[in-house]
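Laboratory data are not the source of any read-out in this text; all were calculated from the coordinates shown. Everything quoted here is computed from the prediction, not taken from an experiment. Cβ atoms are built from the backbone, for glycine too; each structure is taken alone.
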Structure 1
Amino acid sequence: MSAEPLYKRVLLKASGEALMGDQGFGIDVTVVDRIASDIAAARAMGVEVGVVVGGGNIFRGVAVASKGGDRVTGDHMGMLATVINALALATSLRKLDIDTVVLSAIAMPEICESFSQRATLYHLSLGRVVIFAGGTGNPFFTTDSAAALRAAEMGAQAIFKGTQVDGIYSADPKKNPNATRFERLTHSEVLDKGLAVMDVSAVALARENSIPIIVFSIHEKGGFTDILTGGGRATIVTDN
């Protein structure tokens, strides 16, 4: 295992569910602090980090639509949930003296800065962790799509998808103990096999921009930095 990071600029995608720990809802500050400590360790290695956080621990737009509500309004509510999570993660990072900025795809000047690619590259150049909030700013797109889009815009060398398990499996390993775990896949194989690691548009966008997707367990303390230096357990999606 190399002591040097394999990537110099990465995008970390964390699900909203990851932030609630063992709770059924909301934010477990202990869990957010641990994720922040992993990001801080990556920064200490000289890695530039952008982060996209989901909002499923607070609200899911599709839940409104499934009960006959307006999908657009529901998605807007879900975007607001991602802002809450982004602010929570930023707070945990600042407790560790990590210079952090939240950039929202929806303008909220009293709460955080607005997203632009120019602002992103500026803050990264100053060594700041950049947390992207508000998804893509558009309904009908998931935060997975936001992660692939922001990764392309910031010139990330890889997308790190933090999940509940240590890689991509042929089925949910928590429901099917016979599920097969993959070490390496291509973007096309993920799409062709219908593997539900990220939505189709996110995987396709990552493929078009030649960005590897690295899937690992966000619940393993130090897992992020282990994989950054060539260790740890993860599934790598790459066409190279």
Structure 2
Amino acid sequence: MSPRTTADIIDRFNRVFIDHDAAALTDLIGANCVMEAIQPAPDGARTEGRADCLAFWQALAADRSTRFEPEEVTVSGERATIRWRYHFGDDPSDSVRGVTLLRVSDGLIVEALGYSKTGGVPPAAERTAREVLDRYNDAFRLHDPELLNDLIADDCVIEDSGPAPDGARREGGRACLARWSELAGNRALRFTPETAEIHGDLAVQPWSLQWGDGAQDRVRGVNLIRIRDGRIVEARGYVKS
């Protein structure tokens, strides 16, 4: 079989997002892949390693409420540039244009650096529920509590998954931010979001949490997250207890 060219890989990569075919990513991503997202300013969230890059892109590809439109692709050796438009609504204004700079090595993507026309984080009122949820998940996945800044409403309410029967309740933006910042900063925890569904202002986010290497050192759960005007106003957690 002939080696896969950079052009072949980039074409297949684009088709993943056009067709919402998340499974097709599995043999496109290199072991040491590094990705920089377009948000937040000034540097964009950085993701390292195949597993985390794959999880990020699969969640993006699986979101059928969005539409990815590549505008121009340029390939030179192991480097490629994709100019694109990302649609998150039906109105022409519900989109953003950007560019991704990629590098391919041995037939696999090993680097992807994203930039957009907007730069930084949109004002809260303009953020979609998907954008809020992705940034919220990245805070725990990447152990970066700063990503939670400006995501939480002043009247936010959290209900933790424990203890029974009701779960610990926290009220107010400051208390919610403190709780989530503590969890996001704990590098002994490995948080993996699964495919989410968004119904209006309600995000249904399944996840798994690992705290050790043993088969029993993990739990699966789901968060019901209410998002209004670009901020989280309510979060209720449940687990497979």
Winner on distance in nm of label points 7 Å out along Cα→Cβ at positions 101 and 165 once structures 1, 2 are ranked, highest first: 2
Work out the source of 15 here, i.e. which of 1, 2 gives that when relative contact order in percent (Cα under 8 Å, 6 or more apart) is computed. 2
Which entry (1, 2) yields the derived value -7000 for helix-only ellipticity at 222 nm (-39500 (n - 2.57) for each DSSP H run of 4 or more, over all residues; to 500): 2
For which of the structures 1, 2 does the calculation of semi-axes √(5λ) of the Cα gyration tensor in Å return 32, 21, 15? 2
Looking at distance in nm of label points 7 Å out along Cα→Cβ at positions 61 and 109, point out which structure of 1, 2 has the largest value. 1
